[in-house]
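Please go over the structures that come below.
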Structure 1
Amino acid sequence: MTPLVRRRDYQLIEEIVNEGARVLDLGCGEGDLLLSLKRYKKVKGYGIESNEDKVAACVEKGLAVHHGDLESMIGVYPDNTFDYVILSRTIQEIRNPKKVLNEMVRIGRQAIVSFPNFAHWKIRFQLMFEGVAPKNPALPYEWYDSPNSHYLTIKDFYRFCKANRIEVLRAEFFSGYSKISFWPNLFGEEALFLIKRR
C-alpha cells in the first residue's frame, strides 16, 4: 500500500469528516487527501482538478476526479449534494473566492477550508525588515512564479464569514504540526475552518 502524505491540515480534515460521508475535494491535486479519506474514513469521494497530469495520477489511484475548472464546475451541483466540500490550500489561488465559498456552503452541508495565513509574523518580518515578497514552507514560491492571487489572513476569513452569513463551526491554527491558540493571526502559519451556511 502506497504511503500517504500526512500534511497537518489533512490530519485535521480526517478528524472532522464522518465515516462514509459524501465528499467533494476542490483542487484535489494528485488525490492524496481523497485517497486517505477513502482508506481511513470509507468516504464516497470525488474531486475536481484542472491539471491534466494530476488528474491522471488520481485516476491511477482509482479516484473519481473530474478534469476542469473548479470555479465553473462547482455551480452544477444541487444544494446539499455533499456532506463536506473541501478546499485545502487552494483558496488563495482561485479567481473568485467569494463565489466559490458561497457555492461550497450551498452544495455541501458543511465545508472545510485551509489556507496559509498571510499575517504570520515571519511574513510580516520579511516584508517589513527585508523588503521582499514572503516565502516560507506554506508559501514556497518566488513572487514571479507564485500561483497565489489573493492574500488572506485569519482575521480576513472571519470577517468574510460574518459578512456572508457563514457560520464558523470549528477553527484550527497551526505552524508545522504545532497547534497555535495564542494570537493565531500573528503566530498561526496556517488555518483550517469548518463552516456552514446560516
Structure 2
Amino acid sequence: MIDPRFVFLAIAVSLVGTYGYVRDTLRGETSPNRVTWGLWAVEGILAFVVEVQQHVGIASLMTLTLGLLPLVVVVASFRNRHVVWKIGKFDIFCGAVSLLGLVFWWFINEPTIALLSFVAADQVAAVPTLRKSWLAPTTESPRAFFLGFVNCAITLFTLKHITTAGALFPGCILVTDLTIGLLVVTSVGPRVRGEWRAQHASRSLT
C-alpha cells in the first residue's frame, strides 16, 4: 500500500492521457467510438456514487475521473465529425446490453450489486473499442490506454484494504486498458488477419 494521496498522481496521469486523446481526436488522428466513451462516462459517474455509498474513500476520486474524462472525449468527437468511428449494429447491441446493466442497478438499488452491474456494463461498453483496436488499430491512440492502466494501478495501490467495492472497478479497467493498448501498439489484429488471408490464398492456389 502507498499513501492514499497518490490518487492525485493517478488523476494527473489520467488527465495527461485524456488530453492526448482529445488532441488526437481534434487533429483527426483518432476515431473515438461514441458508444464506448459515452457509456464509460455514464458508468464511471454512477460507479463513483456507489463507491461513496460504500465509503471507499479518496480512491473514489479516481473513479469519478474515469467518468468525467470520457465525457470530454465525447464532446471533442462532436468538434471533428469526420473522424468519428461509424456506429454499426454490433456497437448498438453492446450499448444496449450495457444499458441493461444500468437498468438492473436502477431496480435493484443495492450498492454492492449495483457496482457489479456497473463493472459488467463497463466491460461490455468496452467491447466495441476492443473490436476496433483489433480491426483498425491505427484509429486509436495507445498512450491514453497505457496511462489509464498506470492510473488504475496507482489507485489500487492506494487502497488500505482490498475490497470488492474499492478494487473491482479500477481493476477491471486496468485489464481492459492494457489489452486495448497492446492491441493498438502490436497491430496484432491486422497481422493475424493478413496471415490468415495469405494462408487461405495459398491453399486456394494448390
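What follows draws every value from the coordinates through simple rules; no lab data is involved. Not measured: the values here are computed from a predicted model. Cβ atoms are built from the backbone, for glycine too; each structure is taken alone.
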Starting from the value 15.9: which structure in 1, 2 was mean count of other Cβ atoms within 10 Å over residues 22-29 calculated from? 2
Given a value of 73 for volume of the Cα convex hull per residue in Å³, for residues 30-85 alone, point me to the structure among 1, 2 it was derived from. 1
If percent of Cα pairs over 28 Å apart is calculated from each of 1, 2, which structure is the one that comes out at 29? 2
Quick check on the output: 30 is relative contact order in percent (Cα under 8 Å, 6 or more apart), derived from one of 1, 2. Which one produced it? 2
One of 1, 2 was used to calculate helix-only ellipticity at 222 nm (-39500 (n - 2.57) for each DSSP H run of 4 or more, over all residues; to 500), giving -8500; which? 1
